[in-house]
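What follows is calculated from the coordinates using simple rules that are stated; it is not laboratory data. Source: prediction; values computed, not measured. Cβ atoms are built from the backbone, for glycine too; each structure is taken alone.
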Structure 1
Amino acid sequence: MIAARQSSDRLIERLPPVRGRLAEDAPLAPVTWFRVGGAAEILFRPADAEDLAAFLAAKPSNVPVTVIGVASNLLVRDGGVKGIVIRLGRGFVEIRSEGSELEAGAGALDLNVALTAQQDGIAGLEFMSGIPGTVGGGLRMNAGAYGRELKDVLLSAVALDGKGARHALAPAALGLGYRHCGLPEDWIFIAARFAGEAGDPAAIGRRMAEIQAAREAAQPIRARTGGSTFANPPGEKAWELIDRAGCRGLRIGGAAVSEKHANFLINTGSATAADLESLGEEVRRRVHETTGILLRWEIRRIGEPQGGAP
């Protein structure tokens, strides 16, 4: 926290009025799955897409913006995040079906998209029940699970650019690849449309139950974790490389490599963000030393270390 700031130096006083909520020095650890990290200088929860667009158009151009979802695949560093952190809330969670297609706000949980599709007899989106995040976050990294990715079912997306202008986008415009989206970093997804096919709700429900059972059997989903830590290199599985390097169960401070699934880091209860990031880097070092392969972080890391620059 920056102490004794003059009133005129406070970022919140230089921001435009909003219909949503602005909070100063807002703790982020409670909203992340790891339960670690510092505060946001400003946390903005827009009321809806119009509120967000107006804010982006009017805010000072030199103030950095970071967007987060439910922070399931996110590590916030201990020094917090400068500028504005935007978290999409209830104004972005609506899900509507039309025939075999489904439209969802960027703040909607992927699980809720799958549940709505099941309820409305839309097959093909069951895999989204295995993605622990939101539609917006999923699009930003082309999330996937159980053999499918969002790009496989995406019909269109809507995003706001850094100035708040609205863009309707075809899938080809997003540059989606394996855990990658080519859209500029300052663009914010606000909605997406997905394609399914007519199906039997009972059969869809059985497939989703299979996915849930597989997740519970193979992943530490009840621990303080951030999901898959590293992307799979071409032709390889990250967890196998981590195992080969002898890293299963490895610990630094309160952070540990999961015994259940080696591509998951866990906060055992006392970890700092620095512990978790240091452990991840040590795993990368050992895997590279053992196999010659340098793992790429899948977990998104934001903010600054405690007392230093990123």
Structure 2
Amino acid sequence: MMDPQIERKLIEIMRVIHESDKPIGARAIADELNNRGYDIGERAVRYHLRILDERGFTRKHGYAGRTLTELGESEMNDALIGDRFGFVISRIEEMAFRTTYNPETEDGVVAVNISYFDKDDLETVIDVISYTAHSGYMISPRVRIFEEDEELLFLPPEKVGIATVCSVTFDGLLLKAGIPVEPAYGGILQVENRKPERFLDLISYSGTSIDPIKIFMNRKTTSVLGVLDKGEGKILANMRQINSSAYDKAMEVIKLAEKAGLGGCFPPGEIDEFLFGAPVETGKFGIAIVGGINGICALEETGIEIETNPVSTVLEYKTMSEI
């Protein structure tokens, strides 16, 4: 049996490859591992990559780097479940830290979700996402389309990619303002008369090794089109908890973001009180934020096949265009 420490490094390397939007090489993997606290050089990464190649977990794309095979994806999801507990929150915290967008200057990067779909569906994708975003059920109407000639994203054949702004961007804005923010729940929010009523289902971010939003999306439990057309239905939403002492400052940050076109925050709850049925810790208040991939859910409701990686990466907000 292989040394458990080597196995941990193999899984972490697979995570880095999985999170990359294109084939990634040994040097870039080593740099990312160092950012995560793993003291491992490029030569050692190459050694571990050979092991992964031999096991059939990775596929080499010439000098461009490696991607995971289906077997590799399955192995990564099954391995070291204890290690992955709490990994979702770590990922959110990492992406929030990497968010540098300044609403006043409009410079910096925001957290984004990346979705892939067939080229033939591009017109419908644009129409539905535009409808959802301008109705207020996404974080921003700005997106970025990736086609075959793009260098930033590795696309499967005959596929187009689209980046949508992720709700983690708000975590980053609050963090940069010195406000501690805690990802509490992801869930299904009931909307009636175009107003949020109550959470129908919740998953705690601290109690899962899989992104709750991804879980609810895969269950196909939304009815975003019903919300858009009739004002009644179910959408994806997140709930964050913030210390009561930061209430006024947090509201300032949210209002500043709204002026810059970043929306999707519902009115905050009262201190020490439940928010739309979701529990809030003592000394804190809750904020519900629409899921950045509600437009993608609406597309799936139309029957379009689309694959999504929530909280995928960061992009310069200026490179995204209003849809």
Structure 3
Amino acid sequence: MLNYFKYLPTSSEDESWGLHVLNTGCNRINRNVCYPARDHPAHHYFNWYKGRVLDEYQIIYITKGEGTFESIKCAQQMVKEGSVILLFPGEWHRFKPNTDTGWDEFWVGFKGTIIENIAQNFFSKENAVLDIGLHEEIVRLFTEIIEKTKEEKTGYQPLVAGIVMHLLGEIHSLTKQQHFSSEDITASIIKKASIIFRTNVDNDISMEKVAEELNVSYAWFRKAFKNYTGIAPHKYLLQLRIEKAKMLLSDHAMSIKEIALRLNFESAFYFSRLFKEKTGVSPELYRKNLES
């Protein structure tokens, strides 16, 4: 996971849409690290002793590690991987990762008339921590929001607002489903592996290390992953990297070589060969087709 945050300007047209995104990002907080980081923007900075009050809604998703959350209406409680924290405007709150575990977090902040109705009818300040578990779709939606805000192409605000609505719908649906079904342990492990792959798509990781993190043998993991998804784990990660490469190719500031290095391919030649094998066209031609 590459740490990233962005605070977004909005126009009156964006705000009239009914929901507009104010900020988004992702962070890996390592063990024994100060939280929030010292470079955190001043208007959103807080510490555990004072807490803070925001003038916006936020969704925070913890994909690794654990910590603590407390607000005026929600008693202090543990936050673990797979937890969603809901922040409400005007509501004092505080949260932090445990120093001995750290955590990985995604977040998005937003406001608007649409969310007021949704918050009042489907979410609760008293139940601000939702244990929905690890889900690749939730990470995918956060990642899509982040990528769209990086580009800031014209008309992007209504687009990311729609993704936030999708995110809220997924969270609500997963919360409801928990009352009716229990998840198989194998499915839980494979889902966690998928999250590890998505949050490390820019990093050089080995399948053996992933299996070790999941506390299973590599042989079991490789077989179980393929049986569950239909794809071997290394091919699954490769597909994620190819999809990320497609997004990066839309940025003409990055060369093919830079993209290959960013995604940990051993060379630009190897990256180009695999990209053509998976998509049918070279990275250069794919980029050219984006312009037409």
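Hey, helix-only ellipticity at 222 nm (-39500 (n - 2.57) for each DSSP H run of 4 or more, over all residues; to 500) derived from one of 1, 2, 3 reads -7000; which structure?
Label of the originating structure: 1.
Computing mean count of other Cβ atoms within 10 Å over residues 232-239 gives 23.2 for which of 1, 2, 3?
This figure was derived from 2.
Determine which structure produced the value 30, 10, 5 for semi-axes √(5λ) of the Cα gyration tensor in Å, for residues 216-263 alone, calculated from the coordinates; the candidates are 1, 2, 3.
Matching structure: 3.
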